[in-house]
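Some structures are shown below for you to check.
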Structure I
Amino acid sequence: MDGSYKHLLKGNREWVKERLAMDKHYFKKQSTSQQPEYLWIGCSDSRVPANNVTKTQPGVIFVHRNIANVVIQTDLNLLSVLYYAVDILHVRHVIVCGHYECGGVSAAMQNEDFGFVNNWLRSIKEVYAQHKTELEKIKNLKKREDRLVELNVLAQVHNLAKTRIVQRAWKNGSLQLHGLIYDCRTGKLNDLNCKMTNQTHIESIFRYNL
């Protein structure tokens, strides 16, 4: 067995021992059900594990991850996760979390041909195009990239708000949308202060009569 792969299994056994030492019923309680309060839509980047950066235990955050944390209306995977989290698990908060030093955002700023990935990066390029004037006033390319990371999160929160799933939850109960940025350089999460709680946050054409 490959050494690096075997290391994962060894780590798992050590983790199990640590958990049982703290609470001998830990896994019995974990196996019964989950009642997460949050849905986290984050980047697939290995440096941004939701539970670690928020110091939360398994069962607290329901997680969906993709390249550059985008919300695309035709992404049945994401929409299925969103539906399950909101309608079945009844999460109270949906968080889009981007991060600085994001490879997907960096790639979207370029004119390189990345093959199949071009299709995924297009939505981020559209965010760039919408904010081209603001972004191109920023001469430092790293700072421009950081700003696009932020604008991308804001756009994806708006995309969430345009879904029937979210709007139906707003009508029937309490649901909040949030945008966060994780700074890999400091370890800190920064709130973009874009909380959404009802249809008034989006243009009228996107509001469903539910």
Structure II
Amino acid sequence: MDISKVFKNNEKWISERISEDKDYFKTLSAEHNPEILYIGCSDSRVTAEELMGLEPGEAFIHRNVANMVVSIDLNVMTVINYAVTQLKVKHVVVCGHYGCGGIKAALENKDQGILNPWLRNIRDVYRIHKTELNAITSEHEKYKRLVELNVQEQCINLIKTAAVQHADHTRGIKVHGWVFDMETGKLIDLKIDFNKIIKEIEEIYKLES
């Protein structure tokens, strides 16, 4: 790829935006008030705003390998805290995708070097749901189900945070678990029963302000 093409594309994009709205960049540079915090995968095939049909400024985006919410990852925890407590987003989304390389790597019993500590978090999801996953005979379907269960567990990790708990009590913030199917382009709501999950874990993870 000729990297200079990027700057040519940028000029074309600027012209297109201005032709549609002469004040586009004036509006874009104003203070943004996104209503959604989107935590997705770093996979280059999955573009957050595009798949949601949103414009720049409508979602606060964080991406990492396999859309993880790890309590000791200062990056994701800072993003969550800022989005929830400062931007006061109304929705927090964890979005995984079928065909995720991070999930696939976690299913393989290989030494992945520096990736090992990160992948261990995904393997912990497998351990929690081992009975269900091992009952699936198709490796492809097991792979897809782990993608879904990983999204669920990362949503639970969100619910464990003080910022989300406080926002839930004071203004009813909503957590969502989605999966993007690259083969169809569909965005799938996993319809996770968070009320049931909260009842099961509240005794352990509830934080008093």
Structure III
Amino acid sequence: MDSIEEALDYNAMDHREVNRRFAVDLLEAAGETPLGDVLDLGAGTALIPIELCRLCETCRVMAVDMAPAMLDVARNNLEIAQFTDRVLLDRVDAKALPYNDGFFTTVVSNSIVHHIPDPQRVLEEAVRVVAPGGLLFFRDLLRPDDEDELTRLVELYAGKEKDSSRQMFADSLRAALTLEEIQALVEVMGFAAETVKRTSDRHWTWAARKPLA
């Protein structure tokens, strides 16, 4: 999403329930362990960091994205929500993070994996920069079994959006991984396949803690 028009279209889509569910599920996965310093990969227009700050008074978020237009809109969103003191923005390639090993307490991402041609590199970088014992929480779209199911999902969840937004959602579904594909990727890094679960009719979620040793 390189243009400001695309960023504004994305920001205007109704993500409220999805974003709140992500934040609530993240906090549930964390349990009694504080989220601490959170890295959000592919934060887009910072809607999830804002929702997370509303629900968790103690966390701080580094929200990163590669698209300058998305970060421009994110900056405006943070000023309106008055969270500029708790959410920092950075233009960063998720495949080559500039942060030290184990720097963050929690690393999260919502819907970045389907945008990356080689998602393994993003997952490996996330594991590298999270602290031992830290939480990894990724959620993304599931690729539908066929075009009929894809059409159903687009109509159900983006039927009231503008044509460009519906096309954006359809393209994202086509680019998404299957449950078996993402499970195979986390297994390569030493995590159990069962740490990735189907969590809706269109999402998978990976929730795991980095081993202490």
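Results, tabulated for the structure shown:
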| item | result |
| --- | --- |
| Mean count of other Cβ atoms within 10 Å over residues 139-146 - highest-scoring structure of I, II, III | III |
| Which of I, II, III leads on distance in nm of label points 7 Å out along Cα→Cβ at positions 35 and 83, largest value | I |
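Bear in mind that the values in this text are calculations on the coordinates, not laboratory data. On a predicted model such as this, the values are computed, not experimentally measured, just so you know. Cβ atoms are built from the backbone, for glycine too; each structure is taken alone.
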